[in-house]
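Pasting the structures here.
What follows draws every value from the coordinates through simple rules; no lab data is involved. A quick note: this is a predicted structure, and the numbers were derived from the prediction, not measured. Cβ atoms are built from the backbone, for glycine too; each structure is taken alone.
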Structure I
């Protein structure tokens, strides 16, 4: 049995805790959170008796083999390094950190520890991504030279720590953009990024004045606090000549929310979202192909379960994770370069 502790029991922790409880090879033994009332409530809900308000005390427990880190972004790297130094396997939620320096510190700790260290790039574990990857790996799409994604919310600023720069490190780019940038880069074969050009806009705030429309709000939502961007767009260039374009928003005067992820190769193209599709060229014509599979989209709960089960398997077998810390470092380089480019109004070279 892999004995696991979860650090941070806010909303995203449920996507870790539930799969752990369902995995026959896992015993969830401990929870940790700085909010004692919430910690006690979650302990009772999930039947966990070992509760900590200090993560170091949890890490000092020799019975714990592995941890999931589900805290604010500003503590990801600190806790990950401490956990690896304590000899624990680590699954750290995205983003890996808030700065490249912090990301490199986690990478060094992971290399020193020899433990499994996985970044929560959950979309890599989705059925639609795995299907497309099989086509790419078999050469059906040829060389992937361009990818683009939009992850737009018209009224989706969660507020709370998400809107606090000191805790989140940014707005929709570091919260939503990290997902689509990573999955596109992963499917493109992880080419080395060489430059980024970005724009960020602070125009609408959290639009807490909008009525008659519901939107997710963080537990610590405060309509008076918001110092992150509304919208960011960016173009990333890679060493192999490929490029990636992305635009992401928390709030935007758009007709509706939009999530699209598309890749283009010299033999064919693919769309992951909003619906799985392949565009192939066969027998002198173009085919729009819809794969006939049971799970062709991004199913939130199932994909997180895939991620957790993959982490558990890697911990037990010593196999390499498909989302290593080194990849988290590269994604942080891209995110930081985009924010820097937006700040100075020039392309930034990595």
Structure II
């Protein structure tokens, strides 16, 4: 019985050794099989160099409307979110008190004008009498002084009347610019205070500005873009999925941010469909320059190593690492500087097990 058990154990061990030996041989064969790879030819062509960064929409013109006179709001002639035109009536403050002041100043002016006319007539009447010694010189001088005082009073009353008319006109508040208003918090009957109460904010969003920052290394490119009006920018939503609009760089900030080594620029977008809103964060694609006769490869052919960027080529069935200089990317294309690779095939979508010297097998497209 013991011999039978011992024989069975020996048989099982032998079988296990055979299986393990077969797996080891299979793994050894598999490890030495060429890796299947796909390739693409390095071609020459033109390509824009595009830099992506985060930006923020800014109204091209923004005004916070405040009253110039205090009083009770008699009329609110707009609603929240409305688009208004320059000169359109927004608010009407009760004009009763300023109108009464205008009437009073007008009456004062008329009275002073009558007094001025009388004093002028006195001076004219005394003038011929002085030469005949019918009146004294002091009397004439006194009449002239009264006439001058009346003229000054008339001038002051005219100014007071003009000021009162301006105050009356300021009870009617109109839009200083065309644009979109925000949320209104005031109703008819509310008391407003001159130069204090904020009635509404108007933002001009057509056109719209987009402000963004780039590393200072792109400062010369920004200057060139503004000088030649070639600074094309594409504006995308925050997830870089939907194109909102495009425009050009219009201005560069006059100072480089020393803490972040960046420079701020601003682009103008027509925004005719009002897709951009002030304060909105967006993705900005700035076309730095247009490359001519550049070497172009698919983006998934580019590899990153400790020493920098490189691509894999194939030589005698082996993967060869080729250092390159990255120039820029536009979507799924990458521009590189490596003249020796012109017209050669590079490995795209390299397998994770691929390394320099690996045996490879090119898959047919």
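Looking just at relative contact order in percent (Cα under 8 Å, 6 or more apart), which of the labels I, II belongs to the structure with the highest value? Don't skip to the end; give the middle numbers.
Values: I: 21; II: 28.
Greatest value across I, II: structure II.
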When mean count of other Cβ atoms within 10 Å over residues 77-84 is computed for each of I, II, the largest belongs to | I
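Which structure, out of I, II, was volume of the Cα convex hull per residue in Å³ derived from, given a value of 148?
Details: I: 148; II: 320.
Only one of I, II returns 148 for volume of the Cα convex hull per residue in Å³, namely I.
Can you tell which of I, II yields 2.7 when distance in nm of label points 7 Å out along Cα→Cβ at positions 69 and 309 is derived from it?
Working: I: 2.7; II: 6.7.
The structure behind it is I.
Name the one structure among I, II that distance in nm of label points 7 Å out along Cα→Cβ at positions 125 and 341 of 3.0 was derived from. Write out the running numbers ahead of the final one.
Details: I: 3.0; II: 10.9.
Label of the originating structure: I.
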Can you spot which of I, II the value 0.00 was calculated from, given it is FRET efficiency 1/(1 + (r/R0)^6) of positions 181 and 317 (r between Cβ atoms, R0 = 25 Å, to 0.05)?
-> II
